[in-house]
Each structure stands twice: as structure tokens, then as C-alpha cells.
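Scrolling down, you'll hit the structures one after another.
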Structure I
Amino acid sequence: MEKLQTFDSLVSKNDFVIKFANVNGSGSASANQMFAKAVFRMGIPVSPKNIFPSNIQGLPTWFEIRINKNGYLGSKGSVDLSVAMNPQSYNQDVEELNSGGYLLYDSSWKRNFYRDDINVIEIPLTSLCVESFTNAKQRALFKNIAYVGALSVLLDMEYEIFEELISEQFASKKNLIEPNLKALNIGRDYVLNNLPYPIGLTLERMDKNDGKILISGNEAAGLGAVYGGATICAWYPITPSTSLAEGFEKYAKKFRVDEKTGKNLFASVQAEDELSAIGMAIGANWNGARSFTATSGPGISLMSEFLGLAYFAEVPVVVFDVQRGGPSTGMPTKTQQSDILACAYASHGDTKHVMLLPEDPKECFEFSAMAFDLADRLQTPVFVVTDLDMGMNDWVVDELEWDDSRKFDRGKVLDFEALEKMEEKFGRYHDVDGDGICYRTYPGAHPSKGAYFTRGTSHDEYARYSEDGEINATNLRRLVQKFKTASELVPDPEIILSDKKNCSGVIYYGSTSAAMIEARDMLKEEGIELDLMRVKAFPFNLDVWDFIEKHDYVYVVEQNRDSQMRTLLMAEGGISAEKLRSLVWFNGQPIEANFIAKKIREREPEKI
């Protein structure tokens, strides 16, 4: 049939944004995810984002997919094709569309739309499913598959990929393969027989995804915990970290089960609250296991007292903080980077904690495994700080790699033989090497020499209770030395320098990376050059301070209201407020490249 022709219709191949508008609890997410996977299997870079409310069902939900042949996969902030399945959000869905864009809606109930600069595609999806299926639940669910089928024709996609995906998804429930294929073809056949196709937005096979996978940060972090040697996860359900604990359990069932007896070699414990969860994790680590907990901002608040205990008693523990919108309950299903200060200084008194800041699921996997080595080496809590966007959404990343020859770094642990040879008394909090890190033993390592109390109260080198102020001050100074040692062990920042001298610097971290790289390229085309530094960890090392020193001023890009990373840099490095320019975004959606570019462009008019 002829191509759909409308004045100023959008025309683009492998570069547009689709947004699905549905009702929460309608089962649409799996169909939308299937569509994203189909694009990925066509070798085209793709970024799916599930935008959902915090209630169980009934409210509007959206699923946005950015497709970009150049690999720019941060949020774009505009929509080219809207699949509007929810009458509640019609007005918003129509308003968001770019001029010349396409609106596909369920025309079982006819509706007039006020814009005359968009293409309206009418498909009576509900009526078609009512005619084809007798079960009411199936009618509702298969409507989602039907619009995926319609899109496969409208966008000129490969039908075979959808057949493969459906067969794989229902491999364990083969009776569902045929009805899902039927629903897919309902949508396809309607377009083939009734509508012009393809539309101006089309997809063509590429090879950009060779050597890459599509995976969420929580899934990758859960797998990384298994590879990092974790055997115990103590957690309490909270959005958006729950799927991390579930991911760990899924992979532990695959890799941590005794082949002969079938006995689990791991434990996943759902505690009664976050305080219990962190307590269990600390206790397990004290006993020699590698244990962790996964939570979000409200959980960090509740865990603070126990985190202070682990810091002062020097017990290793790993905490995954998948950040969400706050304060208080805030926006539990929206993304932010608003726990930076809470994690860095968690608990009362003088405490500082190690943080790892991955940029994508690949680094979630790598930093997850690394965190357990660091926690053991430093004998302290280590935070892996991600966010909802990174944790719950799938990202295109390079295939995960692991060196099978890699050995766990358990740090300074004295075994029976080492204790037996000791002539002097074992001092649990005695800094022998001057790096702030003391030697420890596992419980039961020796019948007499290895026994010690772990104290959260002030103590001397032999873990004896003491209220002597000088002894306590000496202990606190040693912990500062340990933190300095940590700065040499955590990942170095990633620095990307431009060819131009005397340009401004930009500091960013975490999931802002995708938008920042795109913004840099946009500005470069306009003649604005930037030096970039992605911070990967706290404490900061000398490279961070050198980067700041070499620039007249530096933008700090982050997703929170109060410029928390900027505050941390100022506090730790004595940097003046004038030197660091705040660039913040905190509306709960992933930061956009256009926003970053606009803000920098406004402040550097002389460089255009």
C-alpha cells in the first residue's frame, strides 16, 4: 500500500522516540519490553524506560523507548510516536507529540483530537480482541500484543524476531505461544489490510549491538554479588531495590547450590524491617561470610545507627542503595541522586563511608563484585549507589566479563597458624602497618588467641572498653588514615579531555553519563568545548582535585535539588563555592541532554 502522507510528517530511520501510554496493572509492560527487545535484536541501539506510578493498578503508566542509531540513549524529552491506550492520559499524550508525529490509539471508541499537525492512526484493538478471544482477561492482555503486531508492520520490522521472542518467553508454558502469536497477527493483519504502511518512522537492521546485551542494573548487581562471593542477602522490600535482592537469589539458585546434595549454599532472608536487615548483614560478615543488603533512601535512614556500629567496630558490609525520589516517602517510583550525602556520612558522630558510583549495568556488575573486596580489605561499610533509572530499566551495555583466575581479597585476616606464631598479644584494633587497617580474625579461628569483642563503644587497641578521651581520639584519627588508604583503592575517575585549552570542566556521575556525553557532542558542534570527569567513587583521589584545580570553574551535573555532590566536593577539598557551578535536575525523570546543553550554553555565551 501507499505510504501514509501527511503535511510535514516526521520521517526518520532508526532515530525516534516511542511512548506507550497504558493503565498500571494492565500487563502492558511485558509487551512493551518485548518490542524493545525486538529493536535490540535488529542490532539497533535502544533504551527502554518504564514510567510507572506507586500504586498497584489503575493509574496511568508509560513506557518510553528511545531508538538512536548513533547510540545516544539518554532521555530525549520529546515523543515522535505515541501508542495511546489509556483515555485518562489522552490529552497529555497528544500534547507531548512532536509536530508531524504519529498517534496510534484504540479506535474501538472513536475520539476527535484537537491537533491538526499530527498523524492519527486508528486501530480498533479492543473490538478485534473481543471478536477473537472469549476470555475477558485474555482480551485485555492480548490487546497489548496486538498493538505490538501493528507496530511491526507500521515500522517495517522483521516479523521473525517476534516469533522468536514469543517462543522464548513462553518456553515453559507452550500453551500460551499460539494465542500470543494469534494476537500479534491480529494487529499485523489489520494494518496490512486497512492502513498505509510503513509510516515515516522505520527500522532497518544494523550491527550496533554486536557484543552487547540488554540488562537492568539491579539484575547485573545481583549477579555481581554472586560473582563477588556473597552468600547471604538480608533485605526488606522497597522500591526500587527489591529486584536486586531477587536477582541475587535467582543467580544464587543457579550457581550456589551443592550439585551432589541439592542443598543451598546461600541464604536470602527477608527481614521484618530495614534495621533488622542491616543487622543480619553485619552479623553474617562478622562471622566471616560475605553478606549484603539492598535498599533505597528511606532504608538508609533507618539503617544509620547500625552503619555507625559497622564503621566504628570495623565490620565489613556491603549496602546497595538504589536511589529514588525523596524526601520522606517522596516519589518512590521516580529516579533521583539524592542520597549522596546520606550515604557518605551515614550515622551520627564522625563517620565517612566508601561509595562506588556505577554509570550503567555493566559497572553495576563490576562494582558489585569489587565492593565485597573493598569491604573486606577496609573492614568497613561500602555503598554501591545507583538509582531507579539504572536499576529497574534495561540498558544496552557491553557483555559482562569475569576473570576466572581472580581471587577474593579478604584483607588482613589472621588464621590459626598466624595466631599460633604470634608472641605478642593480639590487638584487634592495633594498626601494625600504618595504613589505618588492623588485623582481624574470624570467630573460632583459635581457641584463645583469636577471641575478641567487637565494640561499638569507645575502645583501645585490644577492644577493651575505654572512656579515655585521648584513646578515643587516637582511634578516630586512625579511621581517618584508613579512609585515606581507601582513596588509593577505589576506582579512579574517568577523564575525557577536549583538544581545546582553557575550556570549562564538567563533573558528573552515575546514570547522568548517557545524557552528559550526548550534551558534550551537541555543544561541540556549536563550538563549545568541555573537559569531562566522571567520578566513580568516594573518597576522592588526587585526580579529582587536580582536575578541579586546572579549570577556572567546573559544572557539577547531578539529579538532586541541593547539589549534593558539589557540597561533598566543597567539604572534602575545601573548594570555593564560586569554583563549582551547580547544574541540577530533580523532577523524577532521567536527566536530558538538551537540558544540560541549554544550561551550559546560557552560561558560556562568549564561547559560542
Structure II
Amino acid sequence: MSFSGASVRVHPETKAGEPVTTWTAVPLDLAAARRWALAARAGLAEARSQIDALNVFPVPDGDTGTNMFLTFDGALDVLRGHHTVDGAPISLVQGLALLARGMLLSARGNSGVILSQLARGLHEAAAEAGAGASLVELDAQILAEAFSRADHLAWAGVSSPVEGTILSVSRAAAAAAREAAATEGATPATVSGAALTAARTALEHTPSQLPALRRAGVVDAGGAGLVIVLEALQRVLTDGRVEAEAGDSPWFRGGAVLPPVECADDGEGAYEVMYVLSDSDDFRIAHLRAHLEQVGHSVLVVGGPEDWRVHVHLDEPQVAVEAGAMAGHVDQVRIEELVRSGGPAPTAVEQPRVAVGIVACAGGDGLLELFEQAGATVVRSAAGARASTGQLLNAIWAVPARSVVVLPNDGDVLMAAEAAAAAAREEGLVVEVVPSRAAVQGLAALAVFDPQAPLEESVPAMAEAAGATVHAELTVASRDAQTSAGPCRAGQSLGLLDGQIVVVDDDATRAATRLLARLVTDQTELLTVVSGAGVDPAQRAGMEQVVAAIEQAHPGVEVVRVEGGQPAYPWLLGAE
């Protein structure tokens, strides 16, 4: 099947309506669940670029496949530090809980958050069916219940659910799973097979449900990713398992051995946790250090730029491992119980906190600096590398404030921000999300932020300012496509208004003129113009010409110019 010039293999075994092949069923135990996670990651790694290409808009920011791959990849990092609980091997229920937690923390983009609900559904269904270690495998009924729970959680997590998306694929899979489980002799493999067949059929139908998909000639990207995940589960349950590459342990990455950390034992915290962290950056390392300082003692994060050695004393070692997995890849985990002379373990001393702090996402160096100057803790997030739930949670912990407001500044980060806020609330923090869908909306929200005002006053004011800001973007079409503004060719200029393509033009300056004419009205008081990475002098001169015309036509409009440095979009615009 060909979508947007890219071939995505979603039918490797059977087609919808064909009888299921006879195979030897494999029990759905903890080992099978681990193989499923590995196989799903492998399948998404292979197809991530093709899924990314299924973006309904011909703009260079489609990253659904990347987000779904990183969600599974990060989940396996969380699992790498957990093999036993109180000296005993982890049970099936405990293992599924770790997988669900890992997928939640590593979830990127709306598709990644929705995908994480599949693992949560598995864990919740298993937890209700068995008493801890007594449950060693899931039967057909439990697996069908897991599909139903996952579907319910996914739909409930979307503020405005739409048919023709990953949600439609999830619902079809859940319905088929329930029907298959009710048949005599049902097994997890037959339930999984029925869910997969229904998911493939539902994916085929998504273009008939969403006009944007029909115009673009593609199926839903998130639904395609879900089909690959279900294919991985079916292969595992029918003994078509996907093995790890030779020499690669499923639970620990190989890595350079750094010298041991030497530090004085201050006796604070019941456990000493040490590990090597890789694939991180200065921003995430700073958030990790601040997070660990809030929850532990004897914190040491040294090394870089490729590998860091992490050391901390605290009472709950899994907190340190999870925090590391939010910041990068965790290797060589060592957890040792500290010897005490007696008496209760001291608790961590909380760092001084202000009333309200801000966590904001930004995708360019100029925007990052601007949000930092306004007092925000910034999480770097852009197309292809959007912030995960875990990275946002790490940043929330890093803010020295009693309450935290999160500005996602991207519609595809909003669900991850909500998930991070919910996780932080479970840990006793006070966190609210202002639903900013663009950087200019985040800047507008920050402009009215009063760090001394109570949270119940700050959040409504910030949300009102963000909602009153109309956002627009100018970019270049990445491919030929049919859009809501008519056909476009690769290389043409595109103008987006509140997320919808409204301008297609051969000339960039003319496209800017047409877009600003729709954006700025007699009621507009402030126009924000944010330049992106790689804007050349000719483009800058063209935009200045258009803005000058706007100032002449609307003398009451104040213009603010920002060097944002954001990728993918040469110009971001906001009208208040």
C-alpha cells in the first residue's frame, strides 16, 4: 500500500477477511510482554520515516512515527534498572506496571501518549485479575479487557476526539478483541489476531472518515503506528518472535565503563544509586541534577558530552532510575543499601521554593533564551524531537516552586504536558497546564504571569491571554499535496492560520502579505513576528516590507520582532 510516495508495510501476514493461519500459541507471560516491547520498538524503528511521511499537511514537521518509536525506546530504558523487588524477581503484574510507567514517561506527542494507554490497559487488567505474583500469564479474557481499557483511556484523554484517527483504529481493535474472547477456546493469540485484523481494516477506512486524509491520499499516521505495534504482539504470541541483535542484551545497553564515583557518605537516604547516562544534552542534564537535588542527597552528575556518571542517595531508588531515563539512556545501574547505625532514615530536605514557577517548551535558541529571561525552566522541543512526558516531569521537579504552570507551546505536546502534570500531582506537586498551542501563545501567557499571584488567579489569566492570541506560520511545502487551500507543489510557500493551511503561493513575500491580511484586523493591538533558523537577508527584507505595510494600514498595531531560531517554520506570527 502506498501513502504519499512512501511504502508502509501494514499487511505482512494476513489480510482483512482471510482465515487465521494455524500456529502454536505462546503464553502471554512476562517474557512475552518483554519480547513484545522489543518487537514493537524494532517495527517502529523500521517504519518511523514512512509513518512520519503520512503527515496530512505538506509541512516539514511530521514526526508521528518518531514519537511512537521513542515512546517504546524510552520505556525500555526505564525497565533497565528493574529486575527484582525486595530481592525477588519481578512478577508479571509488576513488570507490566514498569512497562506502563516507562511508556508514560517516555511518551512523545499525542500519538505517543495514546499509545502508552495500551500498556496501561494491560497492567490494569492484569492487576485486577491476579493477586500480585500469583498471576503468571494473561488469558484471552484479560487481554480483551486490556484492549477495552486502553481504548477507553485513549478516548478519555483527548479533549476533542475525532473519528478517522488512531482512536478509530483502537476502538475497532478493542471491539474485535472482546468478540474473539467470547468464543470457545479463545487464546491470547486469537484475541490479538482478531484485534490486528480489525485494526488494519479500520486503518484502511480512515481516509473516508477524515477529509484531510482523503485530500492528502494517506491513512492516519498514528493508526498506522498502532497497527505495527499490534503486529509485533501477534508475532510474539504466534512464536514469530523478534530476537535482539547478537550481543545486545534486551535490558542493558553496552557502554563505556567510567571510573567509579568517589564521594563522602553523608548517611542520608536508604540507598545509593549509580548509573551511566548517555544520549542527553545540557538542558536535560540540568533538569536531572535539579530533580535529584529535590528528592535526594549526595547528588553528583559528572562527565559529558557523551556519557555522564550519576550518583545519588535517596530512599526510593526507582525514582532516581526513572529520572535518569527521562533525561537519556540509562546503563550500568547499581543500587546498594546503605549501612546505618540505627534509627529511621532521614528524609530529603526540600530546597527553598517560590510561589509559582513556569515550565515552557521552545524549539529555537532565541525562543529558549526569551523564555528563560522571563523566568521559565525551558524544555527543548521541536518537530522530530518533541518533549516527552518524562522530560517535562523532570523539568517540573527542577522548578524551585511550590506550584508549577506548564506551557507546552505546541498542540502535539499538549497531551504529554497533561500526562506529566497528572504524574506530578500524584507525587504531591501542584501543577497546572495552560493549553498554549504555539510559541507566540506561550509568550502572551508569560506576559501576564505574576509569580506572586495565587495559582488560581495566574492560570485563568494566562489561559485567557494565550487563547486571545491568534497564531500563524509561514513555511515551505515539503511535497506535492492537496490542501484545504487548494493543491500545492513542493517548494511553494504555505501560510497556516490557527493550524490550518489558508495560503498557497509561489512567492514568499506575497504569501506573507496574504496571510497577514487575514491575521491582522482593526481589533489587533500587538503583532509578534518571530524569525526562524536560516532566514536569509532577502527573506528578512521581504517580511519587513510586508510588516511596514501592515503598520501603515493599522497605525495602532504595535509590532514586536523576535529572533527565534526555530526549525521548520521560517516565520511564526501572533496577533493579540
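What follows draws every value from the coordinates through simple rules; no lab data is involved. Every value quoted in this text rests on a predicted model; they were computed, and no experiment measured them. Cβ atoms are built from the backbone, for glycine too; each structure is taken alone.
See the values below:
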read-out: Given 28.1 for mean count of other Cβ atoms within 10 Å over residues 223-230, calculated: source structure among I, II; value: II
read-out: Structure responsible for 0.99, with Rg/Rh (Cα atoms, Kirkwood Rh) calculated and labels I, II on offer; value: II
read-out: If helix-only ellipticity at 222 nm (-39500 (n - 2.57) for each DSSP H run of 4 or more, over all residues; to 500) is computed and equals -14500, the structure in I, II; value: II
read-out: Label whose coordinates, when Rg/Rh (Cα atoms, Kirkwood Rh), for residues 63-422 alone is calculated, return 1.06 (choices I, II); value: I
